[in-house]
Structure 1
Amino acid sequence: MSRAITFSEYGAPEVLRQAEVTMPEPGPGQVRIRVRAASVNPLDLKIRSGAMAGAFPVRFPMVPGLDAAGVVDAAGENAGAAVGDAVLGATVGGSYAAYALLQGPVAKPAALPFEVAASLVTVGRTAARVLGELGVRAGTTLLVHGAGGSVGILAVQLAAARGLTVVATAGEHDFERVTALGATAVRYGDGWPQRVRDAAPQKVDYVLDASGAGVLADSVALTGDSARVVTIADMSAAEHGVRFSAGTVPAGQGGQADQGGQGGRGGRAEDPLPELARMAAAGTLTLPVWRTYPLDEAAAAHADLEAHRNHGKTVLLP
């Protein structure tokens, strides 16, 4: 048996409780890890509350969590990693646990802290995927809404590294950080389209909406083409002819994990996670971790994230 956080009904953070669960056994292409860090993602909160029940049906009791980093404890056939290896990746069956299964583990560079490694998985793949779907090119201008969030932070850095001019809407408390990462920061809220035009008189070529703040109509107007706008947060996307980019259903939660890379127009691309991990280890990619919590404080971690107290990633340490 092994320790894990589970929930047996949809509801508030208090439905999360520590329990004893059966030790998972790795299948082909999988490893079992002793979890050193498990990332808390906004999707975890939506699954726990039942807000995503139609899209991601679950079987109770459920172990939540999408991403983890740890040390391989057992390996299935053709797992791509061996016992003792430090790895990161998407979990099968949940990451809020002492032990978890990873499908297609990615080697963790020695210089990369476990809490940052776990934090990179979903948000890193999402940022890379959406830039691929937009087909961004060097010499063009990208607008990122919600640049203070984890996906936005990574998208800003990846786009700037590719030679794009990046304009980012964010709260004023995030201006210094967003600017340091290579973007021109503008204040979100009423009047933002004109502030963006002032910051990017050369015209905005692409828009990534990571905010879900009702910005799609004006974003389409800025680019002149709904195909140049992608959202990961606004469920009204279809009303504006905009693509809603959601990847695929998390593994162990109704389907297969988003193992893919940038996908979109060119089809399924190579997984960007190994390169993202190398960049983060080298210090050329930054993903701030706001706070870590012991595993048994998962409910508190959810409550803080739900109240938007965080300014960076939230991580559980089993």
Structure 2
Amino acid sequence: MTLPVVEVLSSDGSPPPASDEPTKRSIAGRSPLRIAFDRLKRDPVAVVCFVVVLLFVLIAIFAGPLCALFGVSPEPVLASTRIDLVTGLPKIGPPNHGFDPNHPFGVAPATGVDNLAVWIYGARTSLYLATVATLLSTFIGVGLGLLAGFLGGKVDTVISFVTDLFLTFPFILGALAVAPILADRFGTNIDLWQELTFYSLIGILVFFGWMGMARLIRGEVLSLREREFVKAARVMGVPTHRILLREILPNLVAPIVVSISLGLPAFVAAEAGLSYLGIGVVGRESWGQTIDAATKYWETYPLYLWQPVIGITVLVVALNLLGDAIRDALDPKTRR
């Protein structure tokens, strides 16, 4: 038996208007960045890595309050109060004594400086240096890549030649050449020399770090400049700088974000490596300097070496995995 269809009428006798809410929901779109963000939220590896990176960032920002909370300081102390002058090893804490709550990471041999304070401030040094170097190299690389890819011709030839020239120059050789020059020129003024070594290291990383970004952006712009919306803007007489900033640059957000996320761990590792070689940061706490000082105590005090190594490893791995997750999330061909 077929049931009769009952039509509900409004007060004036006309049928009620159909609700368009389901239609709105079905046709609601999402931007590419929104889709990428939703993918990242569903990726457990990305979430864990983001939490780890955020923890390191908070440690770097609040290094002073954290040291005050634990009651530690990176300032030099009288070594004889904490160090056995015969063996050179700490009188308190590891490696020959139990856990010391006043110095959770122990103290450094020979100097007696608290290892936890040095580790915390070393995280600040590494992240600050890597962040500044990444942002500056990204700015230079994006600017030159935009000009080379969009203008073409002689501008592209010159920029490409300069990029290839910089790629052929060895990075380590440049760093080794700058360090003794600064020491010879400004070594008499200790404070000035320490500041110059820090900012010169940033300059070296930027000087040799922009080429990959420039080549990546140039290749993307070469394809984007042939798209219809760019040609239409040129026909309408839109100035070149407006086309680059309003039309092309927003379409380069994905490769720029991916390049930044992968460049940060490279600069963190580079800073630690250069500091270990003795041509990096001077006068500031650094994981690389701690590794350099700890290598001679590897057999008698291995924990002294493992602390900065584990910090560098965890931070670099988390940044790399987060960068891979961001790249996959921004790639429309993946289904992660």
Structure 3
Amino acid sequence: MQGWHGLDDVPEDWGRSVVTIGVFDGVHHGHQQMVARAVELARELGVPSVAVTFDPHPDEVVRPGSHPPQLTSPRRRTELLSALGVDAVCVLPFTLEFSRMSPDEFVQTALVDRLHAAGVVVGENFRFGHKASGDLETLRELGEKYDFVAVGVPLVSNGEAISSTLIRERLAAGDVAGAAEALGRPYRVEGVVVRGHQRGRALGFPTANVESPQHTAIPADGVYAGWLQCTQAPSPYEGQRWPAAISIGTNPTFEGVERTVEAYALDRDDLDLYGAHVAVDFSERLRDTLKFDSIDALIEQMHTDVAEARRLTGEGGPAV
């Protein structure tokens, strides 16, 4: 799989291809159907397939300060799109100048001149060009002009419309199981393990305090079952994955004010993950965040949470 950052990275000798376009935040079930149709069409035409996505999120450029919570980082998005079988992923830097292109300019510049589109696959609700003035019908008309076929795919799963907005709403409500159903996999928060107050270690449950990138979509405050995985060095645990109990909130028992994501790898008090890049995958919500009257009451509840997380995750949990 080839990865390009911007149109200038596209090889000069790149031939015709089938292109699928979207922000692809989450790479959810609807996106997966789009990509599958693009890969299928590319196979029918005997050409490679390309997924085109954008960074930063277009909303942040068009309406500064409105960046929606992000379901996947550009790196993770590329990883997921690649796993779906595309031959290349092109991340287009979304700038104010880029946003002002007319639909025709966008098609000619990105799809025709550089990617030599023989086919373009988008969601049925796709909008593009200055002030979102272009839609699927516009794309079909431009396809006739520039000699490519435009295909619209409904973003549905089991009869339900699927969108990144829907998944964000489920996460904001703490419904990580519902988010996973729409995504086709557990929802993941990634970040670097940083030093916290080390209260968990003192209580017998040492946690990895995960500092995630700005704009990351964090599930609602609460306690969850899931998995903790070390995804990148520096760490001797790279690639290892453990069932986990996960806490999101401000630690109200200790009068905390900073919202954190902390994951306790079940039955592991020997892990040194500081500085490691990790992924936290959410399976089920266990309970709300509570303020306890005593440390002993908190510890008793933590034992209950760990037992329930162990029951729900079993031996390592499902594949990601």
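Each value in this text was obtained by applying a stated rule to the coordinates, not by laboratory testing. The structure presented is a predicted model; accordingly, all values stated were derived computationally and were not measured. Cβ atoms are built from the backbone, for glycine too; each structure is taken alone.
For the set 1, 2, 3, ranking by distance in nm of label points 7 Å out along Cα→Cβ at positions 45 and 293 places 3 highest.
Structures compared: 1, 2, 3; top value of Cα Rg over 2.2 N^0.38 Å, i.e. the largest, recorded for 2.
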